[in-house]
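S.K.: Down below are the structures I want you to see.
Any read-out appearing in this document is the output of simple, stated calculations on the displayed coordinates, not a laboratory observation. Fair warning: this is a prediction, and the values are worked out from it, not measured in the lab. Cβ atoms are built from the backbone, for glycine too; each structure is taken alone.
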Structure 1
Amino acid sequence: MTKPVGPYTPVVRAGEWLVCSGQVALRDGALIEGDAAAQTTQAVANVKALLEGEGASLENVVKTTVFLADMTDYAAMNTAYMEAFGDHRPARSALGVAALPLGARVEVEAWARVGE
């Protein structure tokens with residue numbers, strides 16, 4: 001797991017829920033090179049790793065929020081997002097923001113339900 005870039009916990013268990021803090025495209029401690037599609041793929045991979053560390057998977061995700069530094073990246077993000085999640089389609093919001101940490105183009109946060 002990549003060390004957080006701020007004073008927060010990357011994933012928190014709250015009863016039957018796992019809440020993943022927003023993940024940018026960090027790999028080996030640095031923001032990856034690449035466009036919004038590549039950064040989306042890495043950000044979702046980081047969410048997946050957090051979930052797997054808690055015994056869950058992307059299939060448990062019920063809600064995501066995607067933050068985009070540039071809304072013109074929406075189509076590229078959407079394609080990479082669908083590839084990462086496969087046939088699973090959690091509820092999602094996508095927002096344009098003024099900037100993201102470390103100059104990232106994309107940030108993804110997720111809520112996953114892990115209990116009944």
Structure 2
Amino acid sequence: MAINFEFDARLDLDDLNEVLARRGLTPGGRVQKVVDNAVLRYCDPKVPMDTGMLKDSGPMASAVGDGLLVYATPYAAKMFTNPQYNFQGAPERGAYWFQRAMAEHRDDVVREAAAAAGGRPGK
């Protein structure tokens with residue numbers, strides 16, 4: 001014996017753009033600013049430094065919130081890709097600072113972003 005039944009249901013959801021804005025997930029929003037600032041902070045001790053110009057150019061030349069971080073010195077690309085430079089007594093400072101910082105702190109950046117969005121990072 002089969003029983004058939006019907007029901008009407010209505011699910012009201014907020015507009016996706018409203019949800020994204022409320023969570024700070026729109027382009028240039030709160031979460032992107034948190035991510036950009038965290039990446040700059042974690043890269044800072046790894047950026048080669050002599051006069052400090054290269055290190056300081058990251059926060060100065062980047063528009064935090066755009067998702068694009070720029071180290072703007074004439075020699076930035078050479079320093080980024082050449083691991084042969086010696087940074088007297090500063091073993092963390094050297095080439096590929098972004099990759100090395102993210103290898104070490106990727107989960108920290110994700111946690112900060114999740115917290116800024118009002119959520120929890122997954123495992």
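S.K.: Given a value of 21.9, 85 for Rg and Dmax of the Cα atoms in Å, calculated from one of 1, 2, which structure does it belong to?
M.R.: Values: 1: 13.1, 40; 2: 21.9, 85.
Checking each candidate, the match is 2.
S.K.: When distance in nm of label points 7 Å out along Cα→Cβ at positions 85 and 101 is computed for each of 1, 2, which one produces 2.2?
M.R.: On the way: 1: 2.2; 2: 1.4.
Traced to structure 1.
S.K.: Continuing with this model, one more query. For relative contact order in percent (Cα under 8 Å, 6 or more apart), find whichever of 1, 2 sits highest and give me its label. The partial results should precede the final answer.
M.R.: Working: 1: 37; 2: 28.
When relative contact order in percent (Cα under 8 Å, 6 or more apart) is calculated for 1, 2, structure 1 comes out on top.
S.K.: From which structure (1, 2) was helix-only ellipticity at 222 nm (-39500 (n - 2.57) for each DSSP H run of 4 or more, over all residues; to 500) calculated, if the value obtained is -14500?
M.R.: 2
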